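Quick note: the coordinates plus some simple rules give every number you see, no bench work behind them. Given the structure is predicted, the values throughout are model-derived calculations rather than measurements. Cβ atoms are built from the backbone, for glycine too; each structure is taken alone.
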Structure I
Amino acid sequence: MSPIPPSPSASPGARPEVALFVTCLVNVMRPQIAEATIALLEQAGCAVVVPPSQTCCGQPALNAGDAEGAKAMARHQIEVLEPYAHIVVPSGSCTATLAHDYPTLLAGDPVWEPRARALASRIHEVLSFLHDVLGHRPAPVRLEASATYHDTCSGLRELGIRAQPRQLLRSVEGLELRPLPEPDTCCGFGGTFCVKYPAISDAVVAEKTAAIRSTGAEILLGGDLGCLMNMAGKLKREGSAIRAYHTVELLAGRGGEPALGEER
């Protein structure tokens, strides 16, 4: 697959410019994911920009029924991200909000709906972007470990991300990827769902962690920090030694660094 072309305003021979939408959780809880994403994109030949005025994508407000608040955040993000030919997000749920929910949320608005639809065509989840758009195989790194992969609901159902992370993980030499029973089952996080319905959420994640432990894997991988935090937290409370990472961290050679919940 050919590399993506640079943006129309770029000079001949320039690297394609990609904007990184960091996401709230990554920014606050695990900035290492953003660092790993930038490293992988630069390795693939992209010039990465982090727009400074980006904020929440509006997903929590939308899930809570605050349509007007979500619309205000959507309009802001559209203005911030419009200048870029490609916007990459290290989260399936935030990608789905930007690409799928914005056009629906702003439907009927003669100004904002067309802008939302135009932006949606340039939004990419990071693992899909690396595999499907760039056709990039990350530089080989080595990690002697066993891992299992959790398919997040938004990434799987709204974005069609299933094979891409597993294909990319082949670049990690020494990594044994073990299949997770019922991989397309929700982990129980669901954004604000786990706050509204904690007992149900806990019951769902208990089934998920039981499946994870049954693999005998040392590492849990995924593409959405919210899901990983939910599962990693439950595993820790259960006394499990399984360590959790975002997939980009392993691909960027950071599998030897502290995992979620471990001191850096």
Structure II
Amino acid sequence: MGEVETPLLGGTANRGLVVRVRDTVRRPLRAGSTATHAVLRYLEDVGFAGAPRFLDIDAQDREVLSYVPGETVTPPYPSWSMTDEALDSVAVLLRDYHQAVAGFPTADLTWNEPVPPPYIDGLISHNDPNLDNIVFRDGIAVALIDFDLAGPGSALWDVAAAIRLWAPLRPEDDIHDVRRGRVLSRLRRFADTYGLTEADRARLVAATADNHVWCMDYVRRGSETGHPWFHQRWTTGEAALTARTDAWFTRHSQNLQNALLS
């Protein structure tokens, strides 16, 4: 009998294709997998515990990663995941990752999805610190997973991506959990806990708006090229939410900036 494969929940691009086999995770290879594996090897070499280890390629041409025990945040969101303590731990984990990956050489590698040039400064950013891409134990973030979109970027770009999703930065009517009404305070708290530089704080609001455009363009292109889960996501509300959020960023950019600098 073959090994038991247990599907893992979450994600869109690889939905239904990521499985656990004992203490490993099997995932589809992509064009940028060689670069991703190099990053994971580097993180292991420098002793960073907050990422899976790249182990092998299996007989089905899937990457084999170490399984990181814990919980990820998927709907319906558990109460512990919406706390300030959980938010703080995400900021700390992201900062620790940036410190660990800072020396990684980026030359001569192919990456999956380029970051806008103004947000590239030589750091390999994760680029997708979504709620279901962070592993928690006892309510504290301990690891980043799903490095498929990792590539040359910056700390600013990663912080923008994280706070856009974790605050979250979107119209209040589109927030349906306890974070509603706390967008500004969570934005400020994340930047403070991470220890964002003054220069990056001044650019963060624009970066979050640009990150939203970048991310939603990725979803839209996936939908248009026939990816079933991206198509479902885009055509069942994401397109309308994208338009509302773009307009929201335009209307509230000064309020967001004031919250960061007050």
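Assign the value -10500, calculated as helix-only ellipticity at 222 nm (-39500 (n - 2.57) for each DSSP H run of 4 or more, over all residues; to 500), to the correct structure from I, II.
Values: I: -10500; II: -14000.
Value -10500 for helix-only ellipticity at 222 nm (-39500 (n - 2.57) for each DSSP H run of 4 or more, over all residues; to 500) corresponds to I out of I, II.
With Rg/Rh (Cα atoms, Kirkwood Rh) as the yardstick, tell me which of I, II scores highest.
On the way: I: 0.96; II: 0.94.
Greatest value across I, II: structure I.
Given a computed value of 2.1 for distance in nm of label points 7 Å out along Cα→Cβ at positions 136 and 160, which structure among I, II does it belong to?
Details: I: 2.1; II: 2.7.
Computed on structure I.
Ranked by distance in nm of label points 7 Å out along Cα→Cβ at positions 120 and 248, which of I, II sits at the highest value? Each step should come with its number before you reach the end.
Details: I: 2.3; II: 3.0.
Comparing I, II by distance in nm of label points 7 Å out along Cα→Cβ at positions 120 and 248, the maximum is at II.
Comparing I, II, where is distance in nm of label points 7 Å out along Cα→Cβ at positions 24 and 208 highest?
Values: I: 1.8; II: 4.1.
When distance in nm of label points 7 Å out along Cα→Cβ at positions 24 and 208 is computed for each of I, II, structure II gives the biggest number.
Suppose distance in nm of label points 7 Å out along Cα→Cβ at positions 56 and 168 works out to 2.6; of I, II, which structure was it derived from? All intermediate terms of the calculation are to be shown ahead of the outcome.
Values: I: 2.6; II: 3.8.
Considering all the candidates, the number was obtained from I.
One of I, II was used to compute FRET efficiency 1/(1 + (r/R0)^6) of positions 192 and 232 (r between Cβ atoms, R0 = 41 Å, to 0.05), and the result was 0.65. Which label is that? Each step should come with its number before you reach the end.
Working: I: 1.00; II: 0.65.
Label of the source structure: II.
Identify the structure, out of I, II, from whose coordinates mean count of other Cβ atoms within 10 Å over residues 32-39 was calculated to give 19.1. Present the calculation step by step, with values, prior to reporting the outcome.
Details: I: 21.8; II: 19.1.
This value belongs to structure II.
One of I, II was used to compute FRET efficiency 1/(1 + (r/R0)^6) of positions 64 and 80 (r between Cβ atoms, R0 = 25 Å, to 0.05), and the answer was 0.25. Which one was it? Present the calculation step by step, with values, prior to reporting the outcome.
Working: I: 0.65; II: 0.25.
Source structure for this number: II.
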